[in-house]
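Chemist: Listed after this line are the structures, all set down as structure tokens.
Throughout, read-outs are computed from the coordinates displayed, never taken from laboratory work. Keep in mind that what you see is a predicted model, and the values were worked out from it rather than measured. Cβ atoms are built from the backbone, for glycine too; each structure is taken alone.
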Structure 1
Amino acid sequence: MIKRDFSNLTANQIEQFEVYYKELVLWNKRINLTRITDYRDVQLKHFADSVAPLGVMNLQTCGPLKCMDVGSGAGFPGLPLKILVPDINLFLVESVGKKARFLEHMVQRLNLDGVTIHNNRAEVLGRDSLLRETFDLILARALGPMNVVTELTLPFSRIGGKVILFKKGDISREIEEARGAIIKLGGRLAGFHPTQIAGFEDNRTLVILDKVSHTPDIYPRKAGIPKKRPLT
């Protein structure tokens, strides 16, 4: 069971999270970023949830990891992780232009170095030789069913890398439906890690995939196809 302790945040990190919250609420009045805007709920359901992987991997001791957040939306989980672990090289993938502009704004407001934003679809970027199978860690939160999300994430991971999927509720059937897709894409189901954060009542879990072999060249398929015809 993963637990997070935020008692050791620096003054700068606390200020960054405060700025993040204020900008999120302000921009949310103009574009649809999140349903969650209450101060405490954002701290728990966005910020604390986003950094749950720190209970699985000690990113602070792994060196300058190359990390990608696929379907970043309002920056979760990538930006909160970057605040806590400044050394990671972070790539945010967001296909919606307005959300990508918010991400660009937040990177500037939070004074973050080593963040690259790709305003494009994962299906397109996954075929880019400069990005394909080059990342140490891939993250995806609230992106869709596992047999869809694996096709959008595993092609980016190098062999020996990991994919962390943020899931909630009963995911037993979802996992069974995704087992074949994980194998086809060069992955292996490595484990499940329930997160324990006060205020959560929806059984949140981190699903860990290891990249063990090359993803076949035919994946990812064209934009929209993974969702229309998920791998089985």
Structure 2
Amino acid sequence: MHLRIPLLADFLSAVVQHLRLDAASEPDITVLGDVGGLTTSLAAARLPRARISLIDVSDTAVNAGRMHIGELDRFTFRAGDLRRARLPKPADAVLSLLATHAFTDAEKIDFYSRTYQTLRPGGTLVHATRVAGEDETLHQRQHWAWLADLRANGVPEAEIAAALADMQADQLSPLSTHLDWMRQIGFAHVDCSYRRGMFAILSGEMPRDPAERPRNLFSVSRMLKRG
């Protein structure tokens, strides 16, 4: 992946800070997409007894994660289309790393629904993604700010061109839309804990109280009409 993330270490650290579990616990964590195994490695360091399942889009990406992390019985690795991959459950946390920016709105809503349904009560989805600006002016401002960040840090123009080419398939949605989808599906304590231009970290939890979970049947088409 050619995409460059400003302050990558801070970004990934902000993701794993949502793993508010005792270091002695043995949670089940699903990682969807990764940055060469960096996120999984950070999660494993924070929770050394966690069982972690890494699912990424290709064998190449999965092998990069495996090489960085190493082979341990408590880790599993699998390649698959994240639009329809079967997710392990129940999970105490799902970490999604830049996995959905090319999804359609309907696919993003389905993603939120599928991850919600895998969580244990109190479990957390942490979704690190790229978001559109709330209007076209704001969208262009955050795009140019990202380019300025890259150039200020000496990223070669050839790498910037490759990143821009990779982004042509993106179908970004505004932050407010993501948060609204999560609330409609039933996530509690929905928040955006980190934002730097187009890069955002969203989170939500499966309510512990069954009475707080939605009773209506989930409908992508109905949610799209609302949006």
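Chemist: Given a value of 23.2 for mean count of other Cβ atoms within 10 Å over residues 78-85, calculated from one of 1, 2, which structure does it belong to? Write down the numbers at each step before the final one.
Modeler: Details: 1: 23.2; 2: 14.1.
The value was obtained from structure 1.
Chemist: Thinking of 1, 2, which structure, once helix-only ellipticity at 222 nm (-39500 (n - 2.57) for each DSSP H run of 4 or more, over all residues; to 500) is computed, gives back -11500? Each step should come with its number before you reach the end.
Modeler: Details: 1: -8500; 2: -11500.
That value comes from structure 2.
Chemist: Thinking of 1, 2, which structure, once distance in nm of label points 7 Å out along Cα→Cβ at positions 102 and 150 is computed, gives back 3.0?
Modeler: Values: 1: 3.0; 2: 1.6.
The read-out comes from structure 1.
Chemist: I've got another one for you. A value of 7.9 was derived for mean projected area of the Cα convex hull in nm², for residues 46-141 alone; which structure in 1, 2 was it taken from? List each step's numbers first, then the result.
Modeler: On the way: 1: 5.7; 2: 7.9.
This value belongs to structure 2.
Chemist: Computing distance in nm of label points 7 Å out along Cα→Cβ at positions 22 and 174 for each of 1, 2, which one ends up highest?
Modeler: On the way: 1: 3.5; 2: 4.4.
Looking at the calculated values, the largest one is 2.
Chemist: If distance in nm of label points 7 Å out along Cα→Cβ at positions 118 and 182 is calculated from each of 1, 2, which structure is the one that comes out at 2.3? Before the final figure, lay out the partial values.
Modeler: Numbers: 1: 2.3; 2: 1.6.
Checking each candidate, the match is 1.
Chemist: Please state which of the structures 1, 2 yields 0.96 when Cα Rg over 2.2 N^0.38 Å is computed from it.
Modeler: Values: 1: 0.96; 2: 1.00.
Of the structures listed, the value fits 1.
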